[in-house]
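Peer 1: Input: structures, listed below.
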Structure I
Amino acid sequence: MSRQASNRGSRPAPVRENGAARREAGRPGLRLLCVDFGTSSIKAGVIGGDGALLGWAHESLLDDAGADLVRWDPALWSRRLRGAVEQLRSGGAFGDGAGKGLAALVVSGNGPTIVPVGAEGEPLSEAFLWLDRRELRAARGVSFYLPQLEWIRRNRPELYERTESFLPFPEYINFLLTGEKAAIIPSEEFAPFVWSASELEAYGLSGAKLPPFVRIGEKIGRVTARGAQASGLQAGLPVFAGGSDFLMALVGTATVAPGRTCDRAGTSEGINHCSARPIRSERVRCLPHAVPGLYNAAGILASTGRIFEWFRSISGQRDKSYQSMLEEILEVDHGARIPYFFPSLRVGETWEFSDAVFSQLEPEHGPAEMGRAVVQSIGFAVRDLIETLERHTCLIEQLRACGGQARNPLWNQMKADITGKEIAIPAIIDAELLGDACAGLVGLAERSSLVEAAEGLVRIKEVIRPRPQEHERFSESYERYRDLRRRVLRAVASAVDSQTAGGLVE
């Protein structure tokens, strides 16, 4: 059977909980330190060879007085990493006080993010984060990183010339710890989305300023004395390649077989469907998967968690828990007259929080009604992405939830009711950490592949099913929402055309 034929109309492959794919224990006492650098926080965990979470730590990044998303100080990462390491050590997760009980370290993180470093390995400027819009993209270019380099070369030529190496992230952390430069890819098919010789030539950029490629699970090096001082880790600890956070989340939810879908939701959100063939669409971002030969067809919502945090702030509820806020929001009846919230008036591959609009807002509407509008808009965006993927033969029956949003049971149930899909909650919510562990186990030769590791380690602890009556009522609201959004988009487009014709817009 061909790949295309096997994917079309297929049901998601089940997680194998028993049998040869699961080794209940690896090497006795095996412990891996796994660290994921998100946009707003660092999460770290010590994971055993059987997939058990032996310790967990969290360090906020945005609480730091120096945190600036467009002028990011790389030193924030190392300071918070040291804090996470200290949390785990003091909690006994390392197995001993010095960290000698650890078998390996694996790091994942956000991207595409670039750090310019000098001849001595020091950062020469702020890091250029993935959400930074300072880029110059070549026509038909596919690299996520070269547009940032081109912007630097054109706008800050002195920085470009002084830079010894442009290091991607989280590879910069690996370099800080080991002194070894590398860019991580899952396969050669993925390499052009990082960079390629042909696209470097098209930009006129020098490949000498870029590190060599390594594969997920390859050994990068060992923690040096300098790395130990920066992180608090034991010198000599082996460091294996993890990679981009979204790829590690696919592995850490066992979204490694055609038909499975991961909902990775934190500050941003992605509906990631494992496909046996590439998907071509302006509304779908399709990249090679962490598993060679498979593809990740994704709908991207760049700001879902950020929107809820924004509303929490402007409504004066920063001291109120998410659970309490959702309880109040869900007390608003389906039949109540509430406003509509449109977080974005742009339609494309990536849905972003920009040009937002409240519609039909009335004086009697308070935080609960406005909050319901905001939360429903996020759920409706998720449903829209699912429907878009399904129009491209990506049949979805279940979402494997991970990330911070997956910790809230009320939101999980509401999302299931809005989308009509099951929500599977894994035992380890921070799936990037378990994906890192899978990469480390492959590197240590404890598992033969990422697929074997994921099938053996991922455990689903709960499945939340949509309630038929609630799904029907949300579906009615969803259709009204979509109809009004189409009218709002037409009105905005008409206004822009009118202004352009009148000379008000250049």
Structure II
Amino acid sequence: MTPRVELRDVGKQFAGVWVLRGVTLTVPPGAVLGLVGENGAGKSTLMNVLAGVHRPDAGTIRVDGADYAPRSPAEAAAAGIALVHQELNLFPNLSVGENLFLDRLPTKGAVPLRRVDRPRLRADAEEALAVVGLAVDPGRPVSGLSPGERQLVEVAKGLAAGARVLILDEPTTSLTRPEADRLFALVRQVRAAGKSVVYISHNLPDVLGLCDAVAVLRDGALVAHGPAGEFTEDRLITLMVGRQLDQVYPQRATGPTAEPLLELDRLTRPGAAPVSLTVHRGEVVGVAGLMGAGRTELARAVFGLDPVTAGDVRLGGELLAALTPAARIRKGLAFLTEDRRGDGLLMDAALTDEVSLAALPRHGPWLRPGRLRQAVAAAAIRVNLSQGRLDERTARTLSGGNQQKAVLAKWLLAGPRVLILDEPTRGVDVGARAEIYRTINELVKAGLGVLLISSEVEELLGMRDRILVMAGGAVRAEFRRPEFDREAILRAALAGRAA
């Protein structure tokens, strides 16, 4: 059988550094290939080469037996290759239909009075949406869709363009479990239609459950490729990082003290129930809940980004109610947001400037550049961010895991007493996760308090001293370490949502 996609000795370099080295890989028609590897292993670069974003510097590619060398994403799309990026490429101010057919809008009339054929656009859009089982109005703005609906619009866009190969890059990072299951059903439907899918994900159980074959990249090279049944999670982890990770969640010898650091006393946001909780010195308090439970909104209110209507926030016994976010940072509160690219990073700033940003008031009023660079370098070492000269790199050039490490280093440099972490390992590979967990343990051992929001129950069970379950904007249940139970946590989240 002729492979749908065949890559032979493909290589790519940036600034003289080879980020892909001799990758040889095939994808049969009607198959799902899982592509895994640590952040920075070359997965996205390889797919960008296949999708025409980058041109390879070595090797050859064939699609359905024909030579394939696209000079642009448009040429790749014309050849039947569709790439759905982790950061979705939709225009939120345009309608669903306009996003689906932006590069080929149906028109009517003669020049110069040619205009968009709205009835035909609606009909074509409805047909494309029906393929992915999405029942939304094609005239609705994309800004009003949920993350799962946006993901399906991207898939519909690729299929409507006649894609023979669908590339999904971390497609479930912002999806609820039901939305992810819906996407998996669609992938199986696409496979049954004879199309090929390349599925990139850090969620190894999903990869093993969904894919026919798995390929592992490490440091830009292919280190394993075979049927999914030949792999286990442990074997994939070892292949990805090049070493055994016997304990992804490191043990912590110390426990929390009785000293409260962060105290919420009936903190109330507009339209939400009051929330009371305490984070003690040396304690990790996890916050579980389904999407829409109000966890991120609570964190934003604690940090001073969103309004509150009643209640108090205290840090070390000091009332924060009247303080701005900048003042709260100076008092020792830090907030690592769930959207590192949108809220956490200046993507084109030098890493030295990026990491030092939140700590500048501590180094004033007169800055000493040499001392500041030393402090930035020390913070980078604490989170294992080794990316050469930090003043010559930008966040945009880093992998997702290293971007997250840069955000964490920035907050450590600010000298926090309490660190709020909202989905700190989303889109981060298993090796970088272990390093982030190690850093969290070192922080709480040193006496910090951590409020850790996560949608992954496994992460909650592995890292928390206590777990609070939120639903409908309120805390519905609390579990202490001896009581941790995955099913009980999920039942509390579901029961709270129905309450």
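Peer 1: Taking FRET efficiency 1/(1 + (r/R0)^6) of positions 356 and 476 (r between Cβ atoms, R0 = 25 Å, to 0.05) as the criterion, which structure among I, II has the greatest value? List each step's numbers first, then the result.
Peer 2: Numbers: I: 0.60; II: 0.05.
The structure with the largest value is I.
Peer 1: Tell me which of I, II gives 2.8 when you compute distance in nm of label points 7 Å out along Cα→Cβ at positions 116 and 292. Could you put the intermediate results ahead of the total?
Peer 2: On the way: I: 3.6; II: 2.8.
Label of the originating structure: II.
Peer 1: Out of I, II, which structure matches 22, 55, 22, 1 when P(r) over Cα pairs in 20 Å bins from 0, in percent is calculated?
Peer 2: Working: I: 22, 55, 22, 1; II: 21, 52, 26, 1.
It was calculated from structure I.
Peer 1: Sticking with this structure for a sec: Using the calculated result 3.3 for distance in nm of label points 7 Å out along Cα→Cβ at positions 84 and 484, pick out the matching structure from I, II. All intermediate terms of the calculation are to be shown ahead of the outcome.
Peer 2: On the way: I: 4.0; II: 3.3.
Going through each structure in turn, the value belongs to II.
Peer 1: Of the structures labelled I, II, which one yields 0.10 when FRET efficiency 1/(1 + (r/R0)^6) of positions 60 and 108 (r between Cβ atoms, R0 = 30 Å, to 0.05) is computed from its coordinates? Mind dumping the intermediate values first?
Peer 2: Values: I: 0.95; II: 0.10.
Comparing all candidates, it corresponds to II.
Values quoted throughout were computed directly from the atomic coordinates according to the rules given, and no laboratory measurement underlies them. Since the model is a prediction, treat every value here as computed from it, not as a measurement. Cβ atoms are built from the backbone, for glycine too; each structure is taken alone.
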